[in-house]
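Trainee: For reference, the structures are reproduced in the following blocks.
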Structure 1
Amino acid sequence: MSGAAGPGANLTALRSHNAALVLRLLRDAGEDGVSRPELAGRTGLTPQAVSKITARLRAEGLLAEAGQRASTGGKPPTALRLVPDARHAIGLQLDRDEVTAVLVDLAGTSVAARSAPFDFGAPAEEALAAATAEVRALLADAAAGGGLLGVGVAAPGPLDHGSGVLHRVTGFPQWDGFPLRDALADLLALPVVLDKDTNAAALGLVTAGTAESAAYLHLGTGLGAGLVLGGDVYRGARTDAGEFGHQVIQLDGPPCDCGNNGCLEALCLAAVARGDRTDAARLLGIGATNLVRLLDIDRVLLGGRMVLADPEPYVRGVATMIAEDSARASRPPVSVDVVERGERAVVEGAARLVLAPLFALG
């Protein structure tokens with residue numbers, strides 16, 4: 001694949017907020033495209049500024065003509081469209097027992113994907129070798145043109161999104177302080193962005209424009225949340241928001257790997273382990289209700305392998321708990337659904353960590 005061995009595509013045309021706004025409109029328009037006068041009207045930029053930006057983007061191979069608009073007097077304006085396969089990004093999801101890699105185009109559409117067993121508890125050198133091997137195998141398999149913009153990595157938290165450093169991941173304290181972003185960037189010779197797995201999935205909601213305020217609850221090998229507040233992913237002052245699974249809901253409850261007792265994560269995973277989905281859903285609903293009360297969000301989305309293996313009892317159980325609490329508080333209940341992209345929500349969201357800045361998102 002072109003650009004796979006380089007340091008990432010150097011798109012000079014994208015180094016401005018205005019260019020990102022133009023690209024976002026072109027992406028959202030799809031094959032129909034947008035004319036230059038329409039771009040000027042929607043962005044508030046001058047026609048001259050739009051012409052300069054689109055000229056630079058065309059020179060980078062990112063835009064193409066999409067036919068002519070109907071004339072309103074004078075020469076019919078030409079519509080422009082995004083060329084999705086002009087560039088690509090990689091999403092890499094590091095779960096506690098599996099690594100998944102996906103290649104997406106500029107529209108966020110998956111081009112290729114692969115996964116393999118993964119041991120998050122292995123020594124760092126061994127774990128990173130396995131992760132980079134999946135990325136390289138993905139690129140070897142992918143028949144795509146256009147250079148690579150970089151790699152977005154989704155990993156269990158807590159972690160520091162700004163510095164790219166892992167903190168004390170529950171059950172894996174050996175990663176505390178490890179500079180995962182920079183280590184992978186050195187191995188892959190590509191720009192790397194690191195975020196929590198739940199934030200990556202939440203970013204997918206933002207880029208799709210499907211939620212102004214929402215919580216993505218991920219029940220897999222752990223339990224966490226990605227938060228969308230005011231149309232943006234909320235990470236917190238130390239990029240540590242969303243440690244949803246470690247709210248204590250039973251003071252004398254079982255010990256959790258985080259060091260507390262009675263954490264929601266420990267209780268939920270114990271219910272799943274004994275095959276009691278009804279109790280797991282009830283517990284998840286208690287936590288979701290706390291979150292709805294605290295943040296006044298509009299929507300709850302569920303994901304993660306435990307939920308996706310049998311979604312109906314989880315959706316029903318969480319919705320019931322929220323509805324009962326809403327009735328007591330005399331307010332309308334929020335919707336509860338399974339996340340749209342299912343098992344791909346996290347890894348494709350990881351790729352969007354790279355794409356989002358190009359469209360002034362995230």
Structure 2
Amino acid sequence: MTLSLLVTGGSGFIGSNFVRLVLNARPDWQVINLDKLTYAGNPANLADLEKLPNYTFVHGDICDAALVRELFRKHQINRVVHFAAESHVDRSIAGPDTFIHTNVTGTFTLLEAAREAWQDADSRRDCRFLHVSTDEVFGSLGPTGFFTESTPYAPRSPYSASKAASDHLVRAWFATYGLPVLLTNCSNNYGPYQFPEKLIPLMLNNAKNGKSLPVYGDGQNVRDWLYVVDHCEAILTVLERAQPGESYNIGGHNEKKNLDIVGLLCDLLDKKVAPLPGGASRRSLITFVRDRLGHDRRYAIDAGKIARELGWKPRFTFESGIEQTVDWYLAHQNWMDGILDGSYQRGFRA
């Protein structure tokens with residue numbers, strides 16, 4: 001059977017890294033990338049792959065039920081990896097309606113299209129729908145403990161609430177209709193192609209150019225950091241090896257305070273690029289700003305289940321991953337400039 005994989009949001013940060021991984025590691029698969037190209041979707045992320053015979057880009061909306069059904073029919077889709085989502089917490093606070101529409105209604109639309117396309121038992125046995133979610137659905141941890149797959153949901157922002165709702169839909173379509181779903185909840189990703197509103201690329205760009213480095217609150221909020229290549233390899237492992245109905249937490253075993261991350265980026269840039277005027281450390285650019293509403297204090301993932309059952313563990317240490325990340329952004333200033341001047345989506349405005 002030919003594997004025909006629909007990747008939603010494949011032009012975004014994690015999605016584009018995953019598309020690259022699959023096209024390299026599974027060259028016999030057909031990959032269809034459905035992306036609306038909202039502000040965080042960047043055609044440049046996959047521009048060098050456009051002429052591959054087994055890669056198809058479709059500019060469209062996951063909430064467009066007719067389009068999604070047609071893609072399942074036309075391409076005989078038998079695998080789905082669902083990344084497409086509004087994902088920035090600050091934006092969800094300012095405008096939650098888009099998050100509910102895309103993350104909840106969009107997931108529902110995809111589930112229904114898959115259910116319609118995979119009606120008979122034989123096709124379902126060979127199909128998989130993998131929904132990519134976040135550890136933010138679990139809420140906030142105290143100074144100790146870890147999120148596991150059985151941690152109760154306690155979302156605290158419109159973004160995490162919308163992702164929690166979509167997670168529940170995915171599980172319900174398995175329990176009610178027998179749809180062969182899989183679910184992953186990951187910790188904070190970093191690496192190439194991340195939109196520069198997120199902490200690491202934002203601070204890298206600002207620090208490189210001598211701009212202020214705004215840190216929320218006291219900067220002591222803790223996140224578990226996962227290199228995006230590790231995450232993509234974990235997703236491929238789950239897609240190929242996990243049993244329908246299972247969920248897996250994916251983490252990098254790298255708990256770091258936000259302030260420490262920013263300080264480390266400053267130190268790396270001080271070594272790699274021209275110094276600030278007067279030779280000042282880039283740490284001098286750090287400024288503390290009013291904390292974000294509902295800012296969760298600590299996230300930490302227990303990724304033991306995926307290690308025990310599927311044999312996946314992260315290959316990259318934080319030190320090696322962050323070094324590669326900094327080097328990638330320094331070597332791809334044109335990519336960053338295209339976002340900052342708005343030219344990256346010319347001809348594809350959503």
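Trainee: Given that mean count of other Cβ atoms within 10 Å over residues 251-258, derived from a single structure, equals 20.8, which label among 1, 2 identifies that structure? Mind dumping the intermediate values first?
Mentor: Details: 1: 13.8; 2: 20.8.
Considering all the candidates, the number was obtained from 2.
Trainee: For FRET efficiency 1/(1 + (r/R0)^6) of positions 203 and 235 (r between Cβ atoms, R0 = 30 Å, to 0.05), which of the structures 1, 2 scores highest?
Mentor: Values: 1: 1.00; 2: 0.70.
Largest calculated value belongs to 1.
Trainee: Can you say which of 1, 2 returns 1.06 when Cα Rg over 2.2 N^0.38 Å is computed? Can you show the working numbers first?
Mentor: Numbers: 1: 1.06; 2: 0.98.
Value 1.06 for Cα Rg over 2.2 N^0.38 Å corresponds to 1 out of 1, 2.
Coordinate-derived values only; no laboratory data. Quick caveat: nothing in here was measured; it's all calculated off a predicted structure. Cβ atoms are built from the backbone, for glycine too; each structure is taken alone.
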